[in-house]
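Some structures to go through are shown next.
What follows is calculated from the coordinates using simple rules that are stated; it is not laboratory data. Note that this is a predicted model, so its numbers are computed, not measured. Cβ atoms are built from the backbone, for glycine too; each structure is taken alone.
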Structure I
Amino acid sequence: MGEFDYVDTRTFLSAIDNTLPDLQPLFAKYASDIDWKLLAAISYQESHWNPLATSPTGVRGLMMLTRNTAESLNVTDRLDPEQSIRGGARYLAHMMEKMPESIPEDEKIWFALASYNMGYAHLLDARKLTEK
């Protein structure tokens, strides 16, 4: 089991006080069918609310969108906070819609979150392996 990380906790609490107030209206605007706090949590996990975040694999922005995903969502600037949040919210909603009917409605969000992180095809592969 992991140990409590005081520094990470202080960093998160500081971000809640200093960064989230500026972003909260955008999370609320684009969250639609999910709680804006979940969308904000996804963004924090992805980028620590750094609009300029870039991973070694090339995903970028607050919601860490790939170039292809951003283009499919009409996001022209992944580093623009509003475009990134709008795109991430739309992508999560799209993942929710794609979930097979065999997944219970109250569990679809968990599968959509996994899909957001690792891709829909990998999620399906993991389900097939689990069934075996």
Structure II
Amino acid sequence: MSKEFAEMAAKQAALRNALREIQKQKQEQGKGSKALEEIMQQMDQNETELVNKRLTNEMLKRQQDILTRLLDEERAEREQEQDEKRQAQTAQQQPAKMPPALEEYLKKRRAEVDLYRTVSPALKPYYKGLVEEYLKGVQ
């Protein structure tokens, strides 16, 4: 019985070490996961219990949870590799566009100002100066 516990503990340690290597590779790529860290901690707890020859329902539930979480991580990674929409793209600069209604309004206003400039009423010099100042202020 002791031999079987030792073999199970050794297999658990080998799995945990392999998972640690995978985690290192993912971190180098910038895709590290907290879930893998938690899974490795649970595996370490199971390994400790196996070394101490304690086979409990809690350990079996933990082992089942580890298996479920590893399968979820594998599925998520597979989906991420297949789904191209998940890749980030940088924003592109777009020129600011004026609304068409505003462009039309500004065009009409310029036409009116030009009309006032071209049709210069016969004014006295004082009033002509005031009109010129007003037109400069409008622009």
Output the label of whichever structure in I, II has the greatest value of distance in nm of label points 7 Å out along Cα→Cβ at positions 3 and 59.
I
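Comparing I, II, where is distance in nm of label points 7 Å out along Cα→Cβ at positions 11 and 115 highest?
Numbers: I: 3.1; II: 9.2.
Greatest value across I, II: structure II.
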Suppose FRET efficiency 1/(1 + (r/R0)^6) of positions 43 and 99 (r between Cβ atoms, R0 = 30 Å, to 0.05) works out to 0.00; of I, II, which structure was it derived from?
II
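For helix-only ellipticity at 222 nm (-39500 (n - 2.57) for each DSSP H run of 4 or more, over all residues; to 500), the calculated result is -26000, so let me know which of I, II that is. Walk me through the intermediate numbers first.
Values: I: -19500; II: -26000.
So the calculation was done on II.
For distance in nm of label points 7 Å out along Cα→Cβ at positions 27 and 75, find whichever of I, II sits highest and give me its label. Mind dumping the intermediate values first?
Values: I: 1.6; II: 2.7.
Evaluating distance in nm of label points 7 Å out along Cα→Cβ at positions 27 and 75 on every structure, the highest lands on II.
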A value of 5, 20, 14, 15, 12, 10, 8, 7, 5, 3, 1 was computed for P(r) over Cα pairs in 5 Å bins from 0, in percent, for residues 51-90 alone; which of I, II is the source structure?
II
A value of 14 was derived for relative contact order in percent (Cα under 8 Å, 6 or more apart); which structure in I, II was it taken from?
I
For the read-out FRET efficiency 1/(1 + (r/R0)^6) of positions 35 and 107 (r between Cβ atoms, R0 = 35 Å, to 0.05), a value of 1.00 was computed from one structure; give its label from I, II.
I
Figure out for me which of the structures I, II the number 9.3 belongs to, where distance in nm of label points 7 Å out along Cα→Cβ at positions 67 and 123 was derived from the coordinates.
II
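I have 9, 22, 14, 9, 6, 6, 8, 9, 8, 6, 3, 1 for P(r) over Cα pairs in 10 Å bins from 0, in percent, calculated from one of the structures I, II. Which structure is it?
Details: I: 12, 40, 33, 14, 1; II: 9, 22, 14, 9, 6, 6, 8, 9, 8, 6, 3, 1.
Structure of origin is II.
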